Structure 1
Amino acid sequence: MGPGPVHEALAAVRLVDHHCHSVTTGDLDRAGFESLITEGAVWPGVSPFDSPVGVAVRRHCAPLLGLPRHAPAEEYLARRAELGAREVNRRFLAASGTGVFCVDTGFAPDRGTAPRELAEAAGGTAYEVVRLEAVAESVAAGGVEPDEYAETFRAAALEAVRRPGVVAVKSVAAYRTGFDLDPARPSGADVTEAARRWLADGGRLADPVLARQLLWTAVDLGLPLQLHTGFGDADIRLHRVDPTHLTDWLHLIAGTVPVLLLHCWPYLRQAAYLSAVFEQVHLDVGLTLHYVGPGRAGAVLAEATEITPFRKLLYSSDAYGVAEFYHLGALAFRQGLAGLLQERVDADELSLPDALRIAAWTGGDNARRLYGLPPTDTDPPLPSPDRD
């Protein structure tokens, strides 16, 4: 059976990618490219090309480089080098059909694109998501007394979110401490003592007390808060990033800011549960989709939508490093969600008008509502092309 009306509708949607990153503007050798298509390391004798994401790159990205489907890795990389990074990025970003990019600027590859560059390559618009750990670490690097840390961080975060084009904040507490934290706002004395330890030792912000203070500061800022959950690199202790660890904290912050759970795999059902019982909780399956590829995207989305209210699901690619991930993420989302919804329409479990509404909501309308974005992608891009 060929594509149905839901496939056609989703193919036409200009996506809002509510969480993504910059891509490299430098040419990549094999080692460099392989390092960017895995969340782990590149181990001797185990190429990331011989993984679901590597197979998806060769199947779905090769034709955009003028190669046959399933082109060998050597041919793929040679053609990529021949075209050059600028042209490669343009092709994949344009092919993603993304109209709006909400870019986490706190983590970027060497020689990475600024948000405006992403948007210009796709003919879209870019906004900024402020990573709060990066703000805190900048405050520490600039020198601050322990008893002044909390207020200095708060002031720096407030200044950051007032920049033109900022629509959200993000925390990577999942990487640093996990979510099995005391949910209460820490006292000033506890924050000062924790800051004293951290500032003396240096390094990344990984103190549980300061992670709690960061999350509560995020709530005070009043913008949507993105939280990495689930799948990520080896820094994560997966059992500690189950988003249900946040349940008591979510009760405490009820009625404040939207909380956007990112990625979620393998905790899709846990994230769906939270979205079903907490008004402020929303989710996506970004990153997961390009790692499983279009062939399994429907299965991931089926699990994520078992009980998730349809106004709570957002699209994101979480693309990072290589522009292929923008194309793969969008393709997997469109094909996976369209197949899922069309199947339900064909079984008379869902009306076609409802399916089309869900497609439009998930592809962009939900994000526009939560982030206060204009109803079209005609708003001006970020003012500085150098911020990343």
Structure 2
Amino acid sequence: MTRKVSTVKSPSVVNLGGSNNGHTHYKRSTHPTSVPLNKIFSNTFPLSVKESLDDYSFRDSPEKFQHDLLSLLPFYPDVENQTGRIAQVIQTPIDDNDANYINEFVIYPNKEAMAKESQDQLNHLVMVHGYGSGLGLFLKNFDALSSPSTNPKSNNWVIHSIDLLGYGCSSRPPFTPNNLDAVENWFHNSFKAWMIKRNIKNKDLLVAAHSMGAYLMATYGIKKSPDFCKKLIMISPGAVIKHRKQLNVPSYFAALWEQNISPFSLVRNAGPLGSKLVSGWSSRRFAKLTSREREQLHKYCYGIFQLPGSGEYMLNYLLAPGADARYPLIERGIHLLNCKLSWWYGKEDWMDKKGGLLCSNIINSYHNDANQSNVVEIEDSGHHVYLDNIDAFNEKLINEMIAF
């Protein structure tokens, strides 16, 4: 029997973080095949050539863009801030020769919580980004989740937002996997090594993962450790079920996809004009934010998009052209997870909510528990729920932390 999807509405007071100030209207992400070729080349790229050249001069310093972005938060990097919170960027080695590392933004509730013995007594929230993204895209969530004024249980939590291996400011080794197991092991093994190094216990762990990051976290649990967390929040997860109706995938798009040519290749090949090229997307994607937030998020995205290709080459192994699942999560043994699950979708999400409903039915039936897994629909949002409806997303995640 299909379970009803509960709906999370916007809070009565909605703070979008600023007005458009004359900029392009905010645009939610759409299905990757929905933009025709002529629309791409007729796009506007508002960044000036001079500004693009300025960004290009820092192309080898993505950490600068990350630092400048996170510095918009009221508690970073000043350890003497009035909020009591301590935030750090940490790069944790994950192999014996320290060649590879996981980049992390961690928020401690206070200075005392930084001690290992204190962390063993606290809960841990791990936030995992989606395809092509990085930890900086959660900018508008960090403050609310960690502030006592919005989260009464914040003093019980350490918040970790990580860049997966080959993404963001994590190390970017050459991508060598050539089959499904190898691709998943690339991410699973590096995540496991990070968990061990950071000494995060399963019973204290809440994982909130977006899109392909959610797929990777679920398959990690299925293949490596069914008890790896207490609860897994699947935020607009990718590759859950195959498309239920045929999509019209343009031939040029399918050809590029099958050759594993990612959109980030365009940014790299644009050289000094790469930042200007990214501005065609970022000017719409971040339009609802303040001018300072828009500027720093743009620079951050340019900074990570133009880095050497690595983890992004996972895409063609897991998804067919048009983002159709090659190995749907529903067929991978989702019921084997022993943690609780919650599947979050935007009301206008291009991800199919049916996948979450079907998986929840399987999980709840297997565990004989109607509350083992549920599906939530968040109004006024699409695929990027955490940015489309910032307040509703933050409120929902804070409620999960309170009830943990």
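Matching task: 20.6, 66 is the computed value of Rg and Dmax of the Cα atoms in Å. Pick the structure from 1, 2. That value comes from structure 1. Source structure of the calculated read-out (mean count of other Cβ atoms within 10 Å over residues 97-104, 26.5) within 1, 2: 1. In this comparison of 1, 2, the computed figure 4.6 for distance in nm of label points 7 Å out along Cα→Cβ at positions 209 and 297 is attributed to 1. Can you spot which of 1, 2 the value -10000 was calculated from, given it is helix-only ellipticity at 222 nm (-39500 (n - 2.57) for each DSSP H run of 4 or more, over all residues; to 500)? Going through each structure in turn, the value belongs to 2. Taking FRET efficiency 1/(1 + (r/R0)^6) of positions 193 and 233 (r between Cβ atoms, R0 = 30 Å, to 0.05) as the criterion, the highest value among 1, 2 goes to 2.
Readers should treat all values here as calculations from the given coordinates under stated rules, not as data from a laboratory. Note that the structure is a prediction, hence the values are computed from the model and not measured. Cβ atoms are built from the backbone, for glycine too; each structure is taken alone.
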